[in-house]
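Below you'll find the structures, each written out as structure tokens.
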Structure I
């Protein structure tokens, strides 16, 4: 496939393994990545520069696409690019535009499927490769592969596993696309769920929620952007925790003990905080945090 003219569209570190596979096995003639943010280059731009690959950074791809068309790619591969692709680009390559998406479609369409898989309590997720259309992750499915989500896994480790699974599935799938050895499967829109981008209000812990949901929020936002609560009027990021289900004394949000972690009462159990970070301070384990602090009886809210 070394003669296959590919334009790759991607931005964050998640898309790096897919991009590197394409560099090694095809002729990548261009890269489309998001504009620099705060003078910081995307991971994809950095790799493209090292490999002397032409770079396009349109602010809005739906209005600035002619340079892509001028390259006359055989196929366009996207992975976590971050913008909807216009119909003019979709109609351009002879093998079409394909997307490597981090969920089993039609579940978790959208920009934050890895976070939402854990936040929603899923026990499995995976990678789907699909033909792109003008919708948000609505195109025909070409291939998919599932993986289990560990009960204690956080979004960081799941992100990394899915990133490499995307590369591996593309390696299996791309030759079949070129050889027209595929079976296109239309998505059932009635079964679709959505993985909207994480907002600030999604990050705040509601201690009236179930222990299970709070636990999933903590691990589903670790290591970025992090869940938080307020302690003594200050923002406190909660990074690592475990859960205990059952009837315990105390009021919701109350710190009831600190002997084996910071035990915080929920409506149906305990969140046992193991590491946290008070506003303006560094991340600490619970022993460091509680050293010299009398926090039993205080409240997270």
Structure II
């Protein structure tokens, strides 16, 4: 039997678990149930809900064409414009936005009303970031790496309110903030990276540094899962990024040693257990 160590905080974070719980409760009452965007970034979870009658809606136009029912706003949240449009649509709204993301919405709205220029550090194409930007009353800039800082038309007189995507790498966030400060910008920095993200990343780094093989479980569309893979592969040469146990088959090296496992915040417990069982008993 292999020596396998599973990271303590692998799997659903508070926000992801809460979103799934909201959807489960909505299903108990029946009727048409929609999620505005996938409930979280995990295809297997989304597919399991679709089989139970939940429909993923990708636009306000699509929502307008559907029979009235319950609309669950996914844990990543949405822009203020979209939120208000869903409320006005006649559907029952169930807001499953992660509370930590909602806090960023409040910060962005408040500070932009005070005249500060909003800078969101994160992936501009990620739904969480798109939603955050949509709560600024005066537009916002997104920054993912240092090259983005050079591209945005800012002057040193503007006061910048800098927030972060909840799952962004904490070290990289700090590096980008320092770049703004070294360039002479007047910054109001709000470190909005979720503590659970920091704990998960720290644990994964420590575990990857002491094992022979590291397995990161997550969906390819999951930002926090990809970041875990980047962190682990920086210290463990044999790091695998898998979505399910099927991706592990035949990919583990033959050498004896310790195998570490971690998982992204949108990875359900049963997938982690399947991978753990295979690696420990069947390999």
Structure III
């Protein structure tokens, strides 16, 4: 019996999906079925109740799953400890990130990390925030990058930086006549927002509610790029993280205004499963992501 077979079984038990278990382990669904069948033959017991309606482990399957988790964690700890002794940083890191972070915040950190650790393969997937959490919890990815991290007893949350929020508008918009703006000035204006279930939208809504401001939500989108395009055609104003609009500001297709009432931030964080054994590569990757926040705290 190989540890890899136990890992495939464990991933299948957690995701309840042959497709996801295959994806996580880089094998075919047929190979997943074969490895499960091999385990059942070796232990001479049924591990999964085959049903088209619902995935369910048998009693024996649950026992094997609990022991498999312990074996896999111990094995991963052993491998990582050996790497640390040899001072080796290598392997693969699977990252799921929300679009705005992946497109605008992550690239410079990725460049620095890969320059320092060229033998590490970093695989990045762009996902909606709820999908990032799902992928982390089901072990499809190792690390997740999110905004306004949600507390979950199953997750570790590591703050990495705070993005300052600013107001953006078309250069010809009435708001563009000043460098700063009071939130009360936004009352009744057409507003381009994120979709209601996106954490950044919820954070911005809380700010507006705190200051008693009601905007007219003219459009709602699920990603920062479409929000910016709508503002560029003067369909409305928006509040976004500063780091996501630097190119448009430099090209003067958007005007950026500081919010005079206060300085507001969008918190960013790395999330990973508490049971995850972090490899040296994952630890170094997070160290680079945290550098800016640590520097800011020392000022």
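A short reminder: the numbers here are calculations on the coordinates, not readings from a lab. As the structure is a computational prediction, the values presented were derived from the model and not from experiment. Cβ atoms are built from the backbone, for glycine too; each structure is taken alone.
Couple of notes before you dig in:
- Origin of the value -11500, where helix-only ellipticity at 222 nm (-39500 (n - 2.57) for each DSSP H run of 4 or more, over all residues; to 500) was derived from one of I, II, III: II
- Which of I, II, III leads on FRET efficiency 1/(1 + (r/R0)^6) of positions 59 and 131 (r between Cβ atoms, R0 = 30 Å, to 0.05), largest value: II
- Source structure (of I, II, III) for distance in nm of label points 7 Å out along Cα→Cβ at positions 67 and 99, computed value 2.3: I
- Source structure (of I, II, III) for Cα Rg over 2.2 N^0.38 Å, for residues 3-82 alone, computed value 1.24: II
- Structure (I, II, III) behind the derived value 38 of percent of Cα pairs over 30 Å apart: II
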